[in-house]
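Read-outs: derived from the displayed coordinates by stated rules, not from any lab. The shown structure was predicted, so the numbers you read here are calculated from the model rather than taken from an experiment. Cβ atoms are built from the backbone, for glycine too; each structure is taken alone.
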Structure 1
Amino acid sequence: MFKTLARMTLLSILALAAAACNRDSASDGAGGNAGPAQTVQRSVELVRQSDVAGLIEHMLPPEEFARVKTEWNQRKDQAAPTADERAQFEETMKKLTAENAVETLYAEFEPDIRQFDAQYQKQIPSMVDMGNSYLHGLVRQSQSLSNSEKEQADNVIDALSKWVKETRFTDPALVKQALTAVSETAKSINIKTLEEARALNYEQAAPKFNTAFAGLKKVFDVYGFSIDQTLSTVKIEVLSSTDESASLKVSYELLGTPLETTTEMVRIDDRWYGKDTIEKIREQKAEQAANGAVDAPAVED
């Protein structure tokens, strides 16, 4: 179990590099008075506050946010859970929220931890190097990234790869700290069954999104990757701006590596949004229309 988790974690961490080259998506949550730079800064603040629900609302036009909430509350396409899924969820939550959860879970994981250390710990550098090369290859082959974006992505990949190489994720003390963060988060979320989770409407689920993300940040903190520290280094500079669009340079420091990226913004109805976000919304609406789906509210220029 731990071996599989470790592999998935490694791939997920390295995959962040591919996602990190995407431009920021944000809207002007403060209203029409906020400019594009203030809009992006507000996104940063919401992530630092672990306010996932607030960030979702902040980054989307009002009509699109309303559609997201409606889809969540209806969840028409969500298949009913099987008996095994329900039982597994309930068992997992009982383990995570038990009074002695950390000791019990660590005792369960310890044999896998020892086996992983014996068989794979020395291979971590070469495994990371392989993943590093693969991701660099994807970046080089990308047709959608500019040369500067490719350079940015390469730097992110290298920074995360260095962190993974230097971090012993199976260190018993760190594993127990991570398990403590996970257990405390599960207790705070306070969901016992899958049926209970599925019954939550968006407004009820939103605070739990925030709690879960705050818990995830604590786990990363245990292993020396402070998301809040990274966000505290963000600096935003307006490169160009008109009444309808703006280009921003966003500089930050990731695990000791200085990085920067360019964010393109557009203004709609006196609010600023990430250009990529608006384009993706329109592409989705066009695809739905082509497939005969019911039209969602239009995003007007």
Structure 2
Amino acid sequence: MRVFVTGATGWVGAAVIEELIASGHRVLGLTRSDSGAALLTAAGAEVHRGSLEDPDSLRQGAALAEGVVHTAFNHDFSRYAENSEMDRRAIEALGAALEGSDRPLLVTSELPFLASGGVATETDAFHPVPGPYVRQSEAAVDAVAARGVRAAAVRMPLSVHGEGDHGFVPVVINLALAKGVSAYPGDGLNRWPATHRRDVARIFRLALERGAAEGPYHAIGEEGVPFKAIAEVIGQRLNVPVVAISSEESADHFGWFAMFAEMNLPATSHRTRALLNWEPTEPGLLSDMEHAGYFAA
């Protein structure tokens, strides 16, 4: 299968490309830069010039492929609403190119927020986490699926980890370095679901080969790692105190990241595992933090 991948040089997209090529698929990767083109060529992928801001380039790339994986998203939190709208338009453009065919489209999304505080499953309707950072990916998937496109969301955990991680865990580590303490909010029992990036990549490949049928999928290896446990590993490795802080102190300590530090979004992937015959094989988050260069000088 020839697969068009957006976000092709990103944290998840690069792992997806590696997984697809290793499994015998051909990849057409989206990039806007010469450096990105060089990375794609080195990985064994074909290069397609374009960007999320250029819907025509997205439609052209999708038209050349037998399936599409959309992992691109601009995580600049200072422009989150604008970036979310750009993502919606990108999904619309990709869907338009696939309309009237049976070519699958997979799109990265987030876990649904459950007001009950329960454990999210694939059958839960998507509800964004309350706050300023609302992503439109899953609503956009539903819109193109309503037009007959074989589209499905792949819901991502709070931590997609592995060597080279530049996501939420490094943010917490850098805060501990700056503040001299490794803090957790309240009792620290709020849970972060987590999955190694290579395990995430296998879900994309398996779901694509299944034709994106019966999504959404949950790319969840661990249902929920207590934030306190993450803070304890950080404290031990940095040799700084591990402290509990109140909700009032949390805003001061974590700043803009406070809402993420306090998130409790446990989720299962039982349905995804059964549908795709998938099981995580890579290390869990806490083990990975010991070996993946998180604390390299």
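Looking at distance in nm of label points 7 Å out along Cα→Cβ at positions 47 and 103 for structures 1, 2, the greatest value goes to 1.
In terms of mean count of other Cβ atoms within 10 Å over residues 167-174, the structure with the greatest value among 1, 2 is 2. If you line up 1, 2 by relative contact order in percent (Cα under 8 Å, 6 or more apart), the top spot, with the largest value, goes to 1.
Supply the structure label, taken from 1, 2, corresponding to FRET efficiency 1/(1 + (r/R0)^6) of positions 111 and 263 (r between Cβ atoms, R0 = 25 Å, to 0.05) with the calculated value 1.00. Value 1.00 for FRET efficiency 1/(1 + (r/R0)^6) of positions 111 and 263 (r between Cβ atoms, R0 = 25 Å, to 0.05) corresponds to 2 out of 1, 2. Matching task: -21000 is the computed value of helix-only ellipticity at 222 nm (-39500 (n - 2.57) for each DSSP H run of 4 or more, over all residues; to 500). Pick the structure from 1, 2. Label of the originating structure: 1.
Consider the structures 1, 2: one of them gives 35, 22, 7 for semi-axes √(5λ) of the Cα gyration tensor in Å, for residues 183-270 alone as calculated from the coordinates. Say which. Checking each candidate, the match is 1. If log10 I(q)/I(0) by the Debye sum over Cα atoms at q = 0.09, 0.14 Å⁻¹ is computed to be -0.43, -1.03, which of 1, 2 is the source? The read-out comes from structure 2.
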